[in-house]
Structure 1
Amino acid sequence: MNTALVQVLGAVAYGELKAYEGAKAEAAAAPDEETRLRFRKVAAEELRHHKGFVARLEAMGADPERAMRPYRTALDTYHARQTDNQVEEAVFGYLGEGVADDLLQWLRKVVDDETAAFIDTVIEDEVEHEAGAAADLRSVLETTPNGKARAARASRTMLLHMLWSGRRGATPMVAFMRVGRPAELLGAILGGHARRMRAIGLAPFGLPIPV
């Protein structure tokens, strides 16, 4: 059994469970039927992802609950954050979906063929989820005074929140690093972050783009 791979799949499986719970809550609080249906679809897909990663762990001879357990504290803390700041909420959704996409794109390169084939189906869903989050953010920024400046602050808040959430216990990023090829992994994450920030008119980490 590949211990490092079991650890990273445990982190991903629990992350997908938290994503399911989040989308389910969004559907319940949706202001209109169109939004409600969208988040119900996302919730169903996230639950499928969770069950699929659990199945991959079982196929490897691992105990899924044991594999997920070390990451509960960090991910529960991260997802427990609540805010009534619409820009911050949209930025967290946009960048959070982006990080998930980048991690999955990298992960599919270092796993066995069967797991990679399943990850490909997950990526198809996640690309759509990220597009939805990007549309939400654009809509918010178009109607919010000083939206870009507030988005910059929100991006820094997200980074700090991620670091704070992982201050105790195991973190998904540590699990990914243990699989190997850390320089390539960090390059994928930082490159994806920079690309997404440019898409909303900001430099990495919410800095202004030099003229």
Structure 2
Amino acid sequence: MSVVTTAVTDAVVAGKKNSPLAQRIKRDPIAWIGKPLVWAVCLAPLAWLAWLAPTGGLGANPIEFINRHLGDWGLRILLVSLAVTPLRIVTGWKQAVRFRRLIGLFAFFYVVLHVTNYVVVDHFFNWREIFQDIIKRWYITVGMVGLLSLTSLAITSTKGWIKRIGGRNWNRLHKLVYVAGVAGCIHFIMMRKGFQIEPLVYAGIFALLMSARLIEFLRRRFFA
């Protein structure tokens, strides 16, 4: 009887391994496992915010807490997207670039939520006051530069746009991600008044990621 049970179990397991879904996962694990995992990880900060809201975990100033939470995660995810290429350079894992677009779009998503909270909740569509803020407060001016850069990248992130403007022009345009990274780090440093370690850590990480790209560029240019 145990022999029959084992045979049946093996047949079921073999059937699952040979199922269409199993074959698809085997052929492209990044699409079926990797990218859903990226979705889950990138949405976790938003889920955590939704958990804190009804439990009184947003502190004495919920609007400021939400705004900083969304902005912090926008910058963090942007830095992760910028880390994809150095990861490929260091490890040789070429498939890593398949995550770059998705992670970059999540960075844009959080930055848009960050700005939306500022416009809708903090200022309630008071465009005159918002415009004055952009003009008078340099950290907001710099932040808007980052937003415009990311907006350009998000709009042109599809394959259709690559065909429209050409691969070379598309690559040039998407170097705006570096502008967004610089703007994000400067915005964070300027927003935190006085000397604080956290914004400098983010700026240092950005500098390291740019250094890795520069070293690879010089290697290919002069030593390849």
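Can you spot which of 1, 2 the value 26 was calculated from, given it is relative contact order in percent (Cα under 8 Å, 6 or more apart)?
For relative contact order in percent (Cα under 8 Å, 6 or more apart), the value 26 is produced by structure 1.
For which of the structures 1, 2 does the calculation of Cα extents along the principal axes in Å return 53, 41, 31?
The correct label is 1.
Ranked on mean count of other Cβ atoms within 10 Å over residues 125-132, which label among 1, 2 comes first with the largest value?
1
Among the shown structures 1, 2, from which was the value 0.75 of FRET efficiency 1/(1 + (r/R0)^6) of positions 29 and 101 (r between Cβ atoms, R0 = 30 Å, to 0.05) calculated?
That value comes from structure 1.
Here, each number is a calculation from the coordinates, and none is a lab measurement. On a predicted model such as this, the values are computed, not experimentally measured, just so you know. Cβ atoms are built from the backbone, for glycine too; each structure is taken alone.
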